[in-house]
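What follows are several structures.
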Structure 1
Amino acid sequence: MFEAASLKHEVPKEAYEREAALLRAALLNAQYDLHLDGRFAVLVLIAGVEGAGKRETVHLLNEWMDPRHIRNTAFGPPSDEEVERPPHWRFWRALPPRGRIGIFFGAWHTEPIVQRVLGRLGGGAFAQATDDIQRLETMLCDEGVLLLKYWFHLSKPQQRKRLAALEKDPRTRWRVGAKEWSYFKRYDRFVEVCEPFVRQTSTARAPWIVVPAADPAYRALTVGRHLLAALRERLDDRRGAAAAPDRTPPLPAPADRVNVISALQLEQPMTRAEYERALEKWQGRLALAARDPRFAQLSVVVVFEGNDGAGKGGAIRRVTGALEATQVDSIPVAAPTEEERAQPYLWRFWRHLPRRGRFALFDRSWYGRVLVERVEGLCAEADWARAYGEIGHFEQALVRHGSVLVKFWLAIDKDEQYRRFKQRETVEFKRFKITPEDWRNREKWDAYEAAVCDMVERCSTAEAPWTLVEANNKYFARIKVLKTLCKAVEAALERIGRR
């Protein structure tokens, strides 16, 4: 793959200047069309050999197009804030919205490759990182992102010549230091690691374009032509998502009509006196766990889902009542904003992930795609069907990073929901909790129950299980939530203590 990129390519100066002027105008027009069209985002990855003109190419693209509609992001070593989140968090934050172009100078591939070459990452871990990258790129493409990946290559003699020239020029010598020469000494090892990586992560929807980079004019025209062709192809295709079939194999229903929700005993006894004693006990234990010095090494993500009127808000208040206000963020999830609709679905959840030493409580969550969006037809069937896998990968990233992830489904029966809805209509301080939408959703009770059962079955894993909470009795539900969360945090603290 890289051998062909080492061939000598040259574009005469006159030919370059003539074509560059036309290419520049065409790219600018395509960029404005993209901005007006607004159907998709463009993400450009710039990668490859040190000294191969990556920086010059990024500058050139910003010169040829309107930099106001380009977001350039160079990723160096992770900051303290970034280290405290899963590795892909910083890339999600920098994604361009629809109608815009983002250029990543060194992205999710850089750190795994460098660590593998330096011997700090084993083969199994590198394979896992490669798989994570493939899943991320597949999801971005499924979300409509036009993902363009350019790998700039130089032969070993070409790289030596290029680094020496940069080092000799007073204007560019700052770009060549001990790191660049140390990487050059490992050139053969980089090729050994990078060539199979590029081959494995080059897919039909997001192929790597290997750019022979010795000649500046050739590499500029290669990238510019490809970027223009990719933009125009997508812009001129008005079929959009409708071009692909939107049918997936149906999920099976249980033959005996028994499911994880219908099997619950929703009426669980607990008196107010028992509740108050248990509340003091479990809030106290959670408060102690959150003040443990080891807790500074943890982050806790708690998901609250459930039937309308099941008591999610009350359970959340009992959790926050045990914690310092500076330790916890409550994130209410409603219909996406314009900003959120311009990004891939999981973007708005990635950006709320907590730092270490903090709790994030999600009142509704990323499961909306397989619940309300599925039932109400707010997304295509293909989108919610693939969301199970995307959610599983997202949660796996949280847990692998060391976050404590606890997920609650609060369940009530239809009669109890009716009673609570009527009460909300008559109690002044609860009237804001009931809307016509809540009453309308009751008409789709069976469809929501089927969606919940599929969600639990497909997304309850050993590392991120669902806790089903019998919530007809609010006292019992609140204590079960506190007890489950407290034990999960205490278990994580014990694991830290055994290291």
Structure 2
Amino acid sequence: MAERIPPSDLEQHDPVNAERALAPEAPAPETNLDEDDRLKPGFVTAVLDAVEAGDDDGARALVEPLHPADIADLLELTPDERRAEVAEALGDLVGAEVLSELNDYVRDTVVEALEPEQLAELAAELDTDDAVAIIEDLDEEDQQAVLDAMEPEDRAAIETALSYGEETAGRLMQRDLVAVPEHWTVGQTIDYLRDTGDLTSDFWEIFVVDATHKPIGTCQLSWVLRCPRDIAMTDVMKREQTLIPVDMDQEEVALRFQKYALISAAVVDPGGRLVGMITVDDIVHIIQEEAGEDILRLSGAGDGDINEPVLDSYKTRVRWLLSNLLTALLASTVIAIFEGTIEKMVALATLMPIVAGVGGNAGSQTMAVTVRALATNQITASNTWRTILREIRVALLNGATVALVLGIGVALVFQNAQLGGVIAAAMLTNICTAGFAGVAVPLMFDRFNIDPAVASSVFVTMITDSMGFFAFLGLATLAGMGG
């Protein structure tokens, strides 16, 4: 970091340009490629060809104008077997910011090509949370080698963060923050900000702490800059603040940021002492990650990452498919019970998948709404039954509408009013069952601390398929349609 000239000395040397010199240096203009050309197949091919031809300088010249996030995208677009080669050719262009932007699977490949000393140097340039995200996925032996190569202060910060559970605020937080004693004035705070050279470069608020380092309030930078120097920080700060326990799950942290429209928040240890902060840019990634996880879990697709190894994807998805196979066998057993009825009226075999399919879709709709409501804490003990009754009412309305349309259609097509009535009754029954199952199953799993996004889909599908076939074929048998 460049040495800062005290204002008094600067004014003596050049009072006219003092204000201009104290202003932050304007960033150099970027020379990014045109959006239409960046990372198109031709560009990626050109970089790969340059590396293959041994023209590392040519490859670097092509990549140098890119933003770190775009360089990360370039590496993700590179074939698996060539990523290490491309990363080595690009050298220091694959810097700390690029590593922090990389997909987890791709980053593992790139990191393997780096020596522990190189990785330690890159990690030291990052905020604690980004450095931890890189180091935590290493093998224990490699992780220790990187930590040994780090400066003691950086190493202590990383080791402390790694001591907290995965996907908790402790892993997510940054240790670099600005905190001042409660007895300071605005003037003392401003002088501290100006004269301290190793402060974090990105912060929006200042934390005010007491003698035991417990946060008692926060103060936005804009408030500090607009207040007279002799005003006490305790008179400027906002005492109401949202404190994040260090062991809080990252999904709950994201919900608090969303609910209270936070830009940053203090993280405290079990004793209430300030140990770090979390900023909204980290939360954006968490919200995206958690939302994606829930969607993929509902479908049984695992991580759903196109960079995930084939065998890992296979192991995750095949378990789900085998579970679905078991539920399908149960549904087929129900069909077998009414085999005689189906043989006597072939139209039943044609129509029964409609009842099961529409019921399954209705169950999936309700299940998706319920899982999302559970994830965002919209469903609590006080409104659980109200939510169940609401979804049943919605299912009744949907069921009546679909049953009426389907019943009339079947009666006209097959010239059989009795068959139309049977399938309408079966459809109403199955959609109502689907509505109840779609909300009750996720709630039941949540009550037993089982992730409803993972387990609900198989059971809801089983219930709607089995009930659809049973209701339709059972009513047809009772109506004597197989006789």
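Read-outs: derived from the displayed coordinates by stated rules, not from any lab. The structure displayed is predicted, hence computed values, not measured ones. Cβ atoms are built from the backbone, for glycine too; each structure is taken alone.
Couple of notes before you dig in:
- Top of 1, 2 by distance in nm of label points 7 Å out along Cα→Cβ at positions 287 and 343, largest first: 2
- For log10 I(q)/I(0) by the Debye sum over Cα atoms at q = 0.12, 0.13, 0.21, 0.24 Å⁻¹, for residues 351-446 alone computed as -0.58, -0.67, -1.14, -1.25, the structure of 1, 2 it came from: 1
- In this comparison of 1, 2, the computed figure 2.9 for distance in nm of label points 7 Å out along Cα→Cβ at positions 127 and 391 is attributed to 1.
- Among 1, 2, structure where distance in nm of label points 7 Å out along Cα→Cβ at positions 151 and 455 as derived comes to 4.0: 1
- Structures 1, 2 were compared on mean count of other Cβ atoms within 10 Å over residues 71-78, and the highest value belongs to 2.
- Origin of the value -16000, where helix-only ellipticity at 222 nm (-39500 (n - 2.57) for each DSSP H run of 4 or more, over all residues; to 500) was derived from one of 1, 2: 1
- At a computed 26.7, 88 (Rg and Dmax of the Cα atoms in Å), which of 1, 2: 1
- Computed 10 for relative contact order in percent (Cα under 8 Å, 6 or more apart) - originating structure among 1, 2: 2
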